[in-house]
Structure formats: structure tokens, C-alpha cells
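Here, each number is a calculation from the coordinates, and none is a lab measurement. As the structure is a prediction and not an experimental result, all values here were calculated from the model. Cβ atoms are built from the backbone, for glycine too; each structure is taken alone.
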Structure I
Amino acid sequence: METCKKTLVSGLESLNLPRDEDKIEQLLCFIKLLEKWNKAYNLTAIRDKESMVTLHLLDSLAIIPFIEGNQVIDIGTGAGLPGIPLAIYLPHINFTLLDSNAKKTRFVQQAIVELKLKNVSVCHNRVEQYHPEKSFDTVITRAFASLSDIVEWTSHLLSKDGVLLAMKGQSPKLPILESAKTTLIPVNVPGISAERCLIKIQLTKESEVS
């Protein structure tokens, strides 16, 4: 894991994130768990640990500057990405990790236990069927559908001034969304030459969810 650690530390420097030894060990432990469970559960197509550091950990941590508020939900979290790396680095923020795949939520729950994360909860549900008591300041998704569908399916989760962050690869042509303001934000991920971006979506006054 020494090479993984060097890659991670270098990436944290590039992202201007503190090189906290406890957090680094938690992140590397998460990669070990992911590699172990991946053999049986097929959680991710990425198999080697070094690639996981770049494509999973650093890719997740690169969006930290754009997280708003104290209540965050990761929609379609899969193997806990980007939710678990973000929760490790932002222990003061409460994260809910939602996915409709029971196999993946079982892994995420086990990872939370083994990593001793106190600020994370897991929900096995479909996003359109999930109606929590409290709304969220930030909703994160890896853009699993069209932006208009994402807004329709997640708007009930947003607080009054909440933001939706859709993680994408190549910069898409932004659609004109009624009732929502969209902003394209380029994101540089250390060790990844491929294009990355965030689409920040804010509901307009007429459609804000209270």
C-alpha cells in the first residue's frame, strides 16, 4: 500500500487538503475493504488499488470546495462514492448514502462500521421513493440520468437554499431547465487527464422546496 499512500498524499497536496495521518489511514483502509469485497460483490469495474486511489478517492475529494451546509445526501452511492471519502474528510457534516442496490448498501454499511464513521447513515431505497423527515443542503449524484430527470427526482430532497451537484466526465452542453439555474464547474483531479466537471443546480424561487 506504500505506492497507494504516496499517490494519495501527493493528490491531497494538489487539492490543498490537509495531510491528516488518521484520515489517510481511513482512506487507505476503505480501499482495502473495497478491493476485498469487490472480488465477490463486483462493486466497481476498477480492480487495482492504485487506480482506486485516483479514480475513487481523489475524484471524490476534489468536490469538497463545493459542498454546502451540514446535511448532505449522496444519491446512487454505489460502493460509497463519493460519500465515504467525503465523510472521512468532513467529519462535521452529516452524510446520507442512498442506493437501490442492496448488495452495495450492505458493503457501505460494513465499511462505515469498520471505519468507525459516526457521521454517515445508509439508506436502501430508490430516490423517488425516499421521503426523509429533514431536507438536505447538498444533494450529490454521479449524473445517473438526464439533468431534467435528476432535478425532477431529487428536488423534494433539497432544503430551501440547497444545491444539487451532478458529477460528470466530459463537460456536457447544459440544457435549459425550467425552474432551475445551472452552472458548469470544471474540476481538476490529480492523476486524471480526462475531463471532469460538476454541474451545480439551484432551484429558482418559484420551485424551491421548503
Structure II
Amino acid sequence: MTYAYALESAPTPDLRQLLERLYQGRTLQHFRSGQTIRLLPDEIWVVCRGVVQLGTLYDNGDEALLGLMCPSMPFGLPLTLVYPYQASALTDVDLMRLRLSEVVQSPMLAQGIFRHLVRRLQQAEAILTVTGYRRVEDRLRHLLLLLGQELGQPVADGTRLNVRLTHQQIASTIGTTRVTVTRLLSQLQEAGWLKMDSNRHIILIAQTV
């Protein structure tokens, strides 16, 4: 299965440029990789640089991946019903903080946010589709392909994933154990489906994407 039809079906305006025009001089908030991002009920964050990880916790303490927010994508408590709802910087990030009232009062800003919320919805549905495969190996393969389309960088051998998810994060997303993910990744690497670069980033071999 390919996800290009959903994630690339309609061009979206650059929300960052719109924000720069509307809020010249406003200071961006910087978060280092791994930092938790504070969420308030009346605020929306917009990613200007980097990648933010959204997640929640199950009753047993396991963490579930809800989405990966790329540049121009909005997130925040006003945009979810999930509890608990957590956000952390997967890479170093620069974010712009908006009050919900600002978005409501600006039709131009609300339209820009809406366009990128569509992309978030597409990503969430793609993740749900991945979890519907019966075989764990199929779930893992399709998750990696989705990440390649969302966060991939073309390289000589294929597509390099620009972020590193832990094996536990991957396992929670596809409904399996960390040990199983580690074993399957090794098998996929032995089969030539993927490889690791010198920084331990996954590269999806060209013929598979």
C-alpha cells in the first residue's frame, strides 16, 4: 500500500510564511530534542522547524505514538480529545505559540490552520490503516514506509528516515513488543529491505519505496 495519494493529494500553503506576515517580530519558542512541550487548553503550537512527537500513555504505562508534527503542522489541547496528551521535541524544534482566540478572530489564519489539520487527519488515518494489518511484519513495513513519506530524505541507496524512534515507540504504535520489533528490524536488514547509516538512522532501500 502507498500513502502518497493521501499525503500529497492537495498542495497546502506555507503556514510559516503566513505566520511571519501576521506576526512579524514575535519570538519563536525553541525546544531541544527530548524536551517536553507544555500544553495549555487555550493555546495552539505551530511547528516552524523540526519534528514534534505526539503521544499518550496506556494504563499499563506503555507510550503510544499519535503523530509526528512536521513544519507548518499545528497541535495542542484544543485539537484533541485524547487524555493524557503529550508533546515532545523529537528533534530540535522552533515553535510559534498562538492563543485559540487569535485563530478564531483571524479567518486567514484559521484557513491556514485548517489546511494543515487536513494533513494531520491524513497522517492519523494512515497510522490507523497500518495497525489494521494482521501480521506484525506487515505492520512494521508499512509504518516504516509511511515514515519514509512523511519524514524521509532521498539518499543514494533509497530513503533515509530523518528521525530516530525507539524500538519501544515503534512497538507501541504497531501493537507488539520491543523485542519483536528488534528481531524484525534485524530480519529486514538481513533481507536487504533496509539498512542503518553511521548515525543509526534507518535507510529504506530504493526498490522498496
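Kindly point out which one of I, II the value 3.2 was derived from, the read-out being distance in nm of label points 7 Å out along Cα→Cβ at positions 38 and 94.
Working: I: 3.2; II: 2.2.
Structure of origin is I.
Taking helix-only ellipticity at 222 nm (-39500 (n - 2.57) for each DSSP H run of 4 or more, over all residues; to 500) from the coordinates of each of I, II, which one would give -9500?
Values: I: -9500; II: -11500.
Going label by label, the one that fits is I.
Starting from the value 27: which structure in I, II was percent of Cα pairs over 21 Å apart, for residues 46-141 alone calculated from? Please report the intermediate quantities before stating the final value.
Working: I: 27; II: 40.
Label of the originating structure: I.
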